[in-house]
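Please go over the structures that come below.
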Structure 1
Amino acid sequence: MTKLKTLSEDISNWILNYANINNISTLVVGVSGGIDSAVTSTLCAKTGLTTLVVNMPIHQNDSEYNLSNQHMMWLRENWDNVESHVINLSETFDVLKNELSKKEVSDIAMANTRARIRMAALYSLAGSNNGIVVGTGNKVEDFGVGFFTKYGDGGVDISPIADLYKSEVYQLAEFLGIIQEIQDAAPTDGLWSDGRTDEDQIGATYDELEWAMNEIENPSAEKELNERLAEVMKIYLKFNLLNSHKMHPIPIFRHIKR
């Protein structure tokens, strides 16, 4: 408990210090109804800075939409510095989708478009309120399998929980008193109308991916893996390679003047 208290205070102080150094007065967080955004927005609220939490449904299923609203209500009840907004981007998405349908655009591209529209909305709010957009990605997503949208939910100014494994995010959520429904909900990126979970898309749980990431960073003495662990490692390495372009700095051609 003491370690979690220290961790939550350290992260909130880190956010506050960054904001103070850069003369930022507002923190803007997209709230999805998931555990990562719930923890991140709570840590932002604890800074005392004006914290804008935003639910941005795009044809969202009711459970995700309602969890997001419940969390925003919980934040307002506990911190006076929190403002919440619901910005329905469904029509915006539909207009763009209709235009893009004149070309051949894949389903995955349209799913990622949802995240990029949300990013644009968050930056509009941040730019209008002397604010920054606070990222909600965890370590496995941001530096393991790259499970985020480039220039979507990956388009942020700071990333407070990007060095925390998913299991650590859950521990913080329990310590912070995040509503139980969010703690119990299956992780999902909320980009698909059929409500598919992260595990459905990746083929492995976050606990398994966490194991793979740890195994690569700190190899165990075991030389042979059982069938499932071998499959998990294969999945992890596949996504790590496929999404490496998201996790590395943008390549820059270096002009050598002769």
Structure 2
Amino acid sequence: MPAPLRSVATFLGLFGLLTCSFAQSQGRIETHEFAQPDRIALTRDLHRPAEAESPRPVILFVHGGGWKNGDKTVGEKQAAWLTDHGFAVASIDFRQTDAAPWPAQINDCYAAVRWLRENEDRLGLATEKIGAMGTSSGGHLVALMGTRVFGGSESTSSRVQAVCDVFGPTNLLTMPPNNVGNGRTAEDVANSNGAKLLGATVREVPDLAKDASALYQVSRDDAAFLILHGDADEGVPVDQSKHLYAALIAAEVDAELIVLPGARHGGPPFETPELRAKIASFFDRTLR
């Protein structure tokens, strides 16, 4: 096991110019269009702290849903609480698998980061350092934001400096739904979320699967990582996070893994005041 082992196994047990504002609990929410790939309008909800002080550090939130369900609105429940700690939170939509195959999803995340930096003065944000947080398939995407370098040319950096990966798959090649066995047929695998993401099964396109897996993208200059996972997760095995953590430590990346005993794929164990304080402290240390 890597040392120092900061895996705490027992840890408690934005673009169009048009903007619209909505009432909310923590402060203000502004909705912006940040990209229009293939004529598909992509928007983000920007949650701001109630206090007017700026510039604010910003955290990009990416929702889960198997790359095929969900939208940016879940960020209000799962990430907007970070505004109470002085962060702005940009919860984004991205092209899902019914609209485009990989790498559209990660490219949309990169576009969101670039847009934030290109509009930081107007938005009153501090974007030299940007954080990213996501759950499940959103965790998969933010882990790639922290490890995988954009393959094209860009005048504005799409790199993030801190990632909170919440039970995201990190190696598509070993994800159980992507492999025959334990009652799963070849037909089941062909209809899996991973196959829908890649346009083929992982065994048919292993290089593409590796491109879409943070475990294979780790390098010494990666973002700092905080990884959260439950050891009773039946959707994404905890080994997905353990292997990524080990690779990050081996590459001398600032990384911490917290394994929550008895926790499954989401739910109340990931919403405790203690764990939220840990997440806020991580972003405070890495972004401020």
Structure 3
Amino acid sequence: MKINNRLIILTISTIAFALLLIAMHYIPSHALQKISQLVPLPIFTFIVAIVDGFNPCNVFVLALFLGFLASASNSRGKVLMVGFTFVIMIFILYFLFMAAWLNIFSLIGFINPLRISIASFSIIVGAINCKELFFFKKGISLTISDNNKSLIYQKLRNMRSLFESGSWILLFVAAVAFTLFVAMVELPCTAGFPIVYVGVLSGKYVSQSYHYYLYLLYYNIVFILPAATIVGIFGCTLKTSQINQKQVKWLKFIGGTLLLLLGTVLLAKPALII
């Protein structure tokens, strides 16, 4: 991307946030309540979850995993089994991670210090992700490090014999172990949206406490839709392509922009989403 284009994007983004701050400052409280009703919690959940679902770290590892499968085995059955094992394990781990944070936030209560902390976290993570469009992996970066990428490649190479001639049970166990390893490696890259969303959710009033967990289920179903679609298409065609650096930059920028927006609103006008 040329520097002029970067400056244009930076200028437009800065102006947009300045206008947002000005608008929030002058919007009266009764108008805020009406505006917040335009985006009910199910729609808000869907928007955040679908953006989170295109997290470049998840997409990168999944595309790498499926590409490796294609080179090691042409069995559509194995591809679909291992691919959906990865997706389902990510679903379970994400749900448990978010449920743990929900219990922590519920125990503390959605007090102002917690709201400010979540808002600040969202703004910091969002700014770091937006930075990647202009200074990719320069300074602080919430991406998979080169060292961790090397470990992922090594794990895949170790699994090659299972892909080629191993039993389905051993292949399933290996896929579960690989997903657990990837989830730990990806944590700095993927933790932003779940923590911020759970923070917002904990500040919402719902009629029954179990409804909070239903929203977590809903969030995670939406979250895995992109990955499940990728696995399904790949299982039918046995063709995939790696996500490139330009796509990673844009995905990080889009996700970072939404985190910046959520953090700003939580900090300045929480009534818009709480």
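None of the figures in this text is laboratory data; all of them are computed from the coordinates on show. From a predicted model like this one, the values you see are computed outputs, not experimental measurements.
Using helix-only ellipticity at 222 nm (-39500 (n - 2.57) for each DSSP H run of 4 or more, over all residues; to 500) as the calculated read-out, with -16000 as its value, let me know the right label among 1, 2, 3. Computed on structure 1. Can you spot which of 1, 2, 3 the value 66, 52, 30 was calculated from, given it is Cα extents along the principal axes in Å? It was calculated from structure 3.
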